[in-house]
Structure I
Amino acid sequence: MKRFILLCCIILCSIDMMAQDTVQSSTLGAVTIKSRRTSGLSRMGGVENGVNLGQAELFRAACCNLGESFINNASVDVNYNDAAVGARQIKLLGLSGQYVQMLNEGIPASLGASMPYALGYVPGAWMKSISVSKGASSVKNGPQSITGQINVEYLKPDDDPSVQLNIFGDSRLKSEVNASVNRHLDKHLSTIVLAHYEHDFGHHDDDGDLWHDSPAVTQLHLQNRWKYVNGRYIMHAGVDYLQESREGGQMLSVTNPFRVLLDAHRAEAYMKHAFLLNSEHNTNLALLANGYSYSLDGTFGPKAYNNDHLSFNSRLVLEHDFNEDHNLSTGLSFDFNRLDETLLQGMEFQMQSKYYQPGVYAQYTYMPSYKLTAMAGIRADYSSYDDRVFITPRLHLKWTLTDWMTMRLSSGKGFRTSNPLAEYHYLLASGRDLVIEYSVEEAWNSGISMDFYIPVGKKKLMLNAEYYYTDFIHQNVVDYDSDPTKITISDLTGTSFSHTMEFDASYDFSEELNILSAFRYNYVRCTYGGELLEKPLTSRYKGLVTLNWKPMMALWQFDVTLSLNGGGRMPKPYLLADGTPSWDEEFPAYVQLSAQVTREFRHFSVYVGGENLTNYRQPHPIINADNPWGSDFEPTLIWGPVHGIMAYAGIRMKLKI
């Protein structure tokens with residue numbers, strides 16, 4: 001490991017010296033003065049509370065995919081669901097990622113059966129920016145947002161024509177290649193082709209339990225996007241294809257190994273049409289639609305699970321400004337889903353769910369001055385899945401009290417149609433029986449945030465304080481506690497809620513140096529077997545400090561992130577055959593450190609970094625690893641990192657054409 005890091009640093013410095021020699025031997029023909037790059041992180045300026053992460057922010061870490069893009073973010077936690085399939089999961093406001101609505105350039109993403117792996121399906125090199133809004137968001141994108149929305153913007157077809165290449169490799173023998181080419185075919189039409197390939201050459205067992213620490217992943221992902229502009233008409237369209245395999249479980253050196261094998265295929269197409277009807281009042285009509293097909297074949301030791309998911313959603317949106325103070329957005333939506341599932345667990349079970357969801361919404365925005373914005377929205381959706389109409393009201397207020405203080409308030413309701421077996425199929429790796437009941441999830445979310453911009457010296461200290469409360473009416477509760485022989489997913493009986501408080505501060509000590517610090521506290525409770533308990537596997541708090549230093553005309557960049565992850569509750573342990581508890585009742589707090597050095601050149605940049613430099617790993621993440629065929633085998637209780645130190649290096653290249 002040390003040799004790997006030393007070699008990368010030597011290569012980086014050598015390239016730098018060669019570049020300096022080149023500059024010294026050339027003739028200075030012109031001087032171009034450019035502003036320094038910002039950190040790429042900014043707060044949303046609208047009525048919703050959240051942050052925007054630009055490419056500069058994403059490039060501060062390896063950022064191989066969307067699931068690894070929040071290493072410098074205090075609000076979003078990312079961790080593995082389990083040690084068997086290696087699926088990533090985000091948590092926002094102390095709650096699981098299924099309560100966050102995912103958007104692809106403003107179009108609701110149809111995750112469905114692909115939800116456990118969806119974060120790994122968005123390559124980091126393809127992303128132009130990420131917007132994270134907290135709380136109940138705008139009703140125009142649907143009723144699914146409960147704790148927030150994450151919108152991903154991709155590289156654009158109409159960006160400056162270029163070829164971009166990103167090559168990455170790490171000390172765990174994972175390699176990755178990303179490429180993009182965009183062209184302007186004429187003054188109206190442009191296109192971009194995106195390609196991604198990754199492969200794990202290594203099979204790692206750092207803790208010596210004869211299990212893969214995480215599965216070896218091979219993924220091929222292709223996408224083609226188009227944009228057409230002609231007068232008052234704009235069209236976006238694209239197609240996407242992905243193929244991925246995951247190979248995990250016990251090492252092949254074990255006799256009769258417990259294998260975890262997954263093969264996934266996904267195809268998607270989307271289109272957006274916008275018509276500007278009246279430029280004076282910004283009146284426009286937009287039609288958005290996307291279709292999605294996903295299939296998964298999975299093996300979990302003696303169990304087999306397959307699914308096929310077809311999804312179609314469409315939106316018709318009308319926007320109109322009556323004047324500078326009043327805006328109305330209204331529209332219709334229609335969603336259709338069909339999910340076929342087959343489960344072999346001793347006996348074969350076949351299930352099919354087919355449901356549709358038409359909806360209508362209206363949203364009114366009042367902005368009498370730059371100091372006050374009020375946005376009120378309501379939508380009604382009929383769910384054939386539950387045979388009822390859901391009313392979703394939402395309200396947002398933004399008030400700029402002074403030039404240095406802004407307050408935001410939000411409150412609203414959200415609901416989502418869930419597919420528990422598809423979303424939690426990784427639990428099949430457990431030796432326990434899996435018992436599932438289906439339900440629609442429904443909750444209220446309310447929050448308040450305060451932004452402060454305080455002059456300190458020649459710069460401004462930026463402070464943010466926020467509080468959010470989420471209260472569930474219906475929820476799919478994953479219950480490890482009630483029965484040691486079962487994992488039960490059933491509708492909430494009792495109460496379930498979360499309180500989240502966060503404070504963060506950011507200060508530019510100079511044009512070269514920025515430091516961000518943050519602290520978040522989670523108080524999350526849910527009813528399990530008639531008893532109100534702390535939600536298991538959820539950290540009670542998180543502290544974060546990030547440093548971004550760009551000396552020498554920003555040719556060099558140094559990024560360091562230190563995070564403190566608070567302890568929490570484990571599910572109630574059971575007794576093993578020798579009478580000892582299966583695990584501790586609590587998991588401890590732990591510290592992680594990551595760092596990256598980047599050197600910028602004219603047409604490319606080279607980066608070297610390391611993750612989990614504190615080398616902290618969850619001890620024995622797999623319970624009863626010696627007997628995976630037994631009922632007390634448990635690989636799904638993951639609360640910390642399963643990998644030790646990981647070093648990496650890569651090159652980013654951009655050539656104009």
Structure II
Amino acid sequence: MQMREAAERILFAETLEEKLLLAPALASDDAPGKAILTPPSPGRPDELRICEKGVRVEFPGIHRLDDDRERGTMLHFLANHELLASELMALVLLKFPDAPKEYRAGVYAAMREEQMHTLMYVRRMKECGIAFGELPLNDYFWRLIAPMETPMDFVTRLNLTFEQANLDFSKHYAGLFREVGDTSTAAVLEKIYQDEIGHVGHGLKWFRRWKDQGSTDWQAFGKSLNFPLAPAKAKGLAPFNADGRRLAGLDEDFIHHLEVCEQSRGRTPVVHWFNPGAEDQVMAAVSGKPFQPNKMGLALEEDLELLMLAVCRRDDALLMRRPPSNEHLAYLKRAGFDLPEITTREALRDRKLGGLRPWAWSPDACQQLKPLASDVSPNVPWQWHDPLPSLWFSKEIGIELEKRLGLEGESGAVCRTVDHAMQEITRHLESGQALVKAVHACAGRGHLRVNHESKEADTRLWLERTLASHHAVVVEPWLDRVADFSALYEMDAAGNANLIGLTVMENDAAGRFLGNRVGPKWGSLLEPEVAAFLFKQGILDFVESRVPAALTDLLPGYIGPLGLDLMVHRRPDGSLALKHVVELNVRLTMGRIALELLKKSTPQRSGRFRIHRVNKVSSAELDEFRSGSLDGGKVLLNDPQSAQAFLAVWEIGA
């Protein structure tokens with residue numbers, strides 16, 4: 001028999017019996033014939049015709065594997081994939097008659113094995129009480145692979161993508177079926193697993209022969225796939241099987257890259273981007289000067305962009321300027337994180353997106369994300385929009401919130417000249433000390449504490465420099481800080497500010513941010529005296545009711561995260577007092593990062609998020625930072641190998 005004859009029967013026959021009539025082990029390739037055009041679909045009996053709306057199964061967990069119906073449904077889904085694989089291999093033989101004889105012989109041998117795989121699945125599902133064709137069959141493999149233009153397309157799409165993914169699935173489920181005593185199904189999957197190693201190896205051999213010889217296997221593989229295919233599709237929905245890939249001949253570089261590579265598997269991805277210099281960007285726009293980040297600002301941006309991992313879900317995408325090493329990503333996976341797709345803006349073009357979520361909608365974010373605006377589904381709330389008003393990135397927005405809450409007595413004075421600021425400072429010095437804040441400062445930076453020992457000339461010089469760039473400062477009394485905390489909100493499309501949670505902030509003596517503590521019971525994180533005072537003050541009603549009502553009117557049209565910082569301070573007489581609004585952040589905050597990390601961690605545990613300076617961390621501390629997981633202990637969030645100035649650590653406590 002000629003290979004062509006066997007391939008035509010397998011591709012075009014309209015009965016299952018003909019399709020699964022095993023091709024002879026030896027067949028001649030003397031008459032490969034002319035190349036055919038790709039048919040719209042393979043020949044099938046009516047009950048086995050493929051369609052886009054075919055059943056996609058949820059693979060059962062071990063507790064459901066002993067249910068015949070569940071098992072049969074899974075086998076039905078897999079049998080269609082094996083039948084499609086044999087049909088696609090037949091298509092290769094008919095579509096590329098001029099391909100190398102050795103390559104065609106390998107495809108022919110694999111085609112026979114796919115016939116056998118289908119037969120094994122059909123027999124086993126029949127024993128489970130399900131007939132092949134009883135459920136609708138999807139055409140996913142056919143749609144993505146059949147349009148191939150070269151044998152290289154087939155190698156990358158089927159052998160190195162879908163068959164490689166089966167190295168994970170078949171091995172994992174074979175083990176699960178053995179655990180529940182179903183040795184028959186386990187034997188089928190074990191046979192398929194061994195054959196798939198050979199199929200991937202055959203494809204890899206020709207991939208290496210046909211690829212750009214100046215590229216690594218991983219680089220060439222990524223370049224060869226077009227959306228919706230991507231390297232991440234070469235992993236099955238099962239534990240990653242590095243050993244099987246080694247047996248197939250894949251190298252360690254390829255395996256390490258693939259292990260941490262992710263892409264959405266169905267839900268349209270929300271795109272996240274870290275731009276912590278939002279206030280500085282706005283300050284530059286207000287002053288009319290080009291934005292020029294300083295060294296520490298750049299380090300913050302580059303070191304900590306992986307913090308967005310906290311707000312990403314598995315199918316989301318994270319834009320990164322400098323992706324972390326594969327080693328660090330593998331470490332995060334072992335620690336329990338579901339990694340998002342780490343990608344670039346260019347790689348996301350023309351893909352359907354589920355929304356855009358930067359750290360803040362400042363001018364840089366709007367510019368960075370605008371090319372993706374048309375790709376966002378119109379039915380989601382997180383659309384691209386113009387930069388938010390500069391007022392929303394200033395200390396003045398907090399003062400506006402105080403007015404709406406009837407708290408004018410707590411407000412500082414907004415000063416736009418040196419003389420006005422000096423007058424306010426002098427007024428506060430009569431009863432204590434003064435604190436001056438640049439209106440676009442954040443995280444405790446851009447603050448000046450003035451007391452009776454401060455030199456007026458130095459204070460004036462600081463004011464002159466600050467007003468030149470910020471155009472305004474806020475002057476308020478220096479308060480004897482006892483505790484800092486924050487309330488985090490998410491504002492929806494209806495204008496409702498929904499409370500996400502509360503955190504306890506850790507700041508240094510100058511008010512600069514160090515970290516956050518979070519837990520299932522916020523009050524238990526506070527000192528008893530402070531907790532008793534706050535609850536007596538009605539703090540929950542304030543953050544749950546009064547603040548959300550005021551935010552709706554204050555921020556018309558805004559959709560996204562918000563953070564309100566509050567402070568307990570001690571009066572000269574020793575009593576406690578509450579400053580209800582320290583500042584309002586119309587953006588993500590580190591407190592929100594801490595809350596989202598807590599959600600990903602073991603339930604009913606408290607957590608602590610801290611940012612450390614690289615130059616103050618010893619090697620012993622670095623080892624400690626990497627000693628835990630989301631189940632407990634410390635996890636180092638960013639890559640220490642590339643960190644310039646900052647290390648972020650998440651710790652799950654008792």
Structure III
Amino acid sequence: MTRFTTLFSLILLSAVVALAGPRHYSSNIEGDVNADGDVNIADINVVTDAILSYRWDARCDVNHDGDINIADINYLIDLIFNGPALPIVDTGMYMGVIGYNQTLTTKEISYLDSTTIEEFNAFVDGLTTQPGRLLYYSVDQALDALNNAILPKNLQNVAVVTFTGGLDQGSLMMTDKYETESEYAQAISSRLADERIYGRPIKAYTIGMLNPTVKDEAQFRANLYALASDSAKAMEVNNMAGVAASFNTVAEDLVAHNMSENLTLVFPGVGTGTRIRFTLDDVTEENVDESQVYIEGVFSLKSRSLTNITYHGMTCMAGDSVAATSEDGMFVTLVFNGIQLNSEERINKDKIQEWYWVEDQEVWAASTEFSASRIPEPEGSYASALVMLVLDCSSVVEDCMGELQAAANNFVERMQNYTTVIIPDTIPGLYTVNGVSFQMVDVEGGTFKMGVDNEYYEAGVANIDELPAHEVTVSSFSIAETEVTQELWNAVMGTNPSTFTGDLQRPVENVSWEDCQEFITQLNALTGMNFRLPTEAEWEYAAQGGNMGAGTFYAGSDDIDLVAWYYSNSYILGSENPDYGTHAVASKEANELGLYDMTGNVYEWCSDWYGAYNAESQTDPVGPEMGNERVIRGGSWVSIRRDSRNTSRNSEAPEYRDFHVGLRLAL
């Protein structure tokens with residue numbers, strides 16, 4: 001009788017809500033049980049099913065009273081009719097930390113930035129070891145915390161990062177749902193695979209340090225795989241150095257994929273009920289059914305919308321129905337926001353094709369009126385992230401707890417820099433770090449003459465270290481359009497070592513080769529990219545204009561005053577003159593490749609050790625294996641004409657710093 005009464009009440013309440021009409025609140029707020037971004041009758045249906053099937057589901061306990069019953073339905077109805085309180089949250093990184101042994105010590109999920117990182121570091125430093133290891137239970141609680149978090153709408157990455165030094169001990173005592181460790185582990189594995197936060201899947205990483213106390217190594221490894229999203233995210237190590245390296249690996253993976261994309265599709269309107277598929281990978285009519293990445297839906301002519309949408313091989317925040325943003329004659333425009341491909345690649349516009357389903361033949365046919373050239377390039381945007389860090393603080397890690405805390409804090413600091421990552425903009429080769437943009441220029445590989453012929457040396461035009469001239473083949477690469485500016489250096493390093501300040505568009509100077517390596521290391525640690533210094537051969541090839549070079553003495557001209565700040569228009573003027581010193585980059589003419597200041601302004605460090613040339617033909621030379629000085633090229637604002645030529649060489653010790661030496665990036 002009780003069950004019948006409950007069922008009748010639920011049906012009645014659901015009917016009232018249905019008659020009231022849907023009320024949508026876009027956010028992962030309390031009450032969004034099915035994590036579709038809305039609070040409506042669909043959430044009531046999920047809770048109703050849980051009540052009637054006597055199935056425990058933490059998401060359905062929306063009023064957080066420890067039970068699932070009619071009170072949760074009432075709570076949802078109130079949210080639907082009155083609306084939840086929508087908090088204002090910032091775009092960026094959100095993090096929570098759980099330290100576990102016989103109990104759980106928790107830092108609740110909160111915003112992580114430069115002002116709050118000290119709180120996180122202090123929490124990690126305050127963790128202490130005790131016997132016990134509530135491994136499964138702690139991950140279970142971490143997942144509950146993810147589901148209850150209030151976050152920005154542009155959430156991209158959701159991750160649980162778990163460190164363990166052994167097997168689970170005691171989790172079964174914390175719940176009455178499971179009888180065996182394997183049953184509990186499997187339940188956690190299922191949650192990791194099935195649950196979505198703001199529609200995003202959970203990336204779960206495990207770092208396991210196998211120590212001598214672990215006798216059941218098979219179970220240890222089974223735990224690693226059960227608590228990871230896939231085998232590649234389960235990392236087994238045997239010392240704390242491996243733990244620290246694994247944390248770095250996880251950090252790089254997360255920050256490398258923190259962009260979502262907005263895709264605009266322009267296509268001809270069709271009849272109501274037409275099934276349409278947009279494939280984003282390489283397929284033909286013969287294998288369109290094998291597409292791994294597509295958007296599919298049913299077109300409604302009346303509402304000018306695509307309905308009943310499914311997303312395959314991707315996640316998307318646009319929902320299951322998208323209305324046209326505009327019409328142009330026979331064409332409609334639909335915008336799909338917040339796409340991330342499961343492969344974590346970028347969308348290639350040129351691969352997109354439209355297909356419609358021919359019902360009587362049961363085949364997909366290509367739309368002859370769709371053209372990828374009509375649609376704009378996908379727009380990339382910063383996304384927010386949520387990471388739960390779960391740390392084993394059992395007695396087994398007591399001897400290395402300090403190292404664990406240091407590794408964890410490094411991970412936290414890396415996550416704090418999540419939104420300072422350099423992301424390629426829609427302009428090819430344009431990158432932005434912390435709001436500062438710089439352009440990389442693609443240089444097509446080729447063969448050129450490096451150095452000078454003997455006649456130039458005998459005429460007193462060149463120096464002996466430019467001999468002999470030799471043939472060099474350089475592979476394609478990218479080089480920065482300008483020297484690294486003070487603005488960019490400060491965005492990455494938080495400092496400005498330059499002598500000539502006052503204009504952040506001046507090149508950074510007073511930096512050693514070693515300083516440059518630190519800058520590049522930080523840049524690559526933030527991005528997972530491979531920025532570097534150019535080799536000397538790459539530098540000279542680019543200065544000469546690559547395959548487009550006209551054989552000029554200086555980078556882009558035989559008239560040095562057109563392309564360079566050097567001795568005669570800078571240094572000789574004296575320190576009281578405003579033109580004394582360095583100048584804003586790109587304030588002279590560029591060379592054939594569009595590169596500025598390859599001649600003058602500041603010398604630019606190259607990657608090579610300095611050494612003598614030889615006459616042999618070479619491919620992608622990298623200089624001597626060792627030496628005392630590193631190559632600098634291009635001359636500077638203090639250099640005379642002779643020392644500013646494309647072929648002129650110079651060098652300094654790696655620790656050398658001065659107000660006329662800077663750098664240019666290569667990739």
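By the measure distance in nm of label points 7 Å out along Cα→Cβ at positions 523 and 627, tell me the structure among I, II, III with the highest figure.
Of structures I, II, III, the maximum of distance in nm of label points 7 Å out along Cα→Cβ at positions 523 and 627 occurs in I.
To which of I, II, III does the computed value -7500 (helix-only ellipticity at 222 nm (-39500 (n - 2.57) for each DSSP H run of 4 or more, over all residues; to 500)) belong?
Comparing all candidates, it corresponds to III.
Coordinate-derived values only; no laboratory data. Computed from a prediction, not measured in an experiment: that's the story for all the values here. Cβ atoms are built from the backbone, for glycine too; each structure is taken alone.
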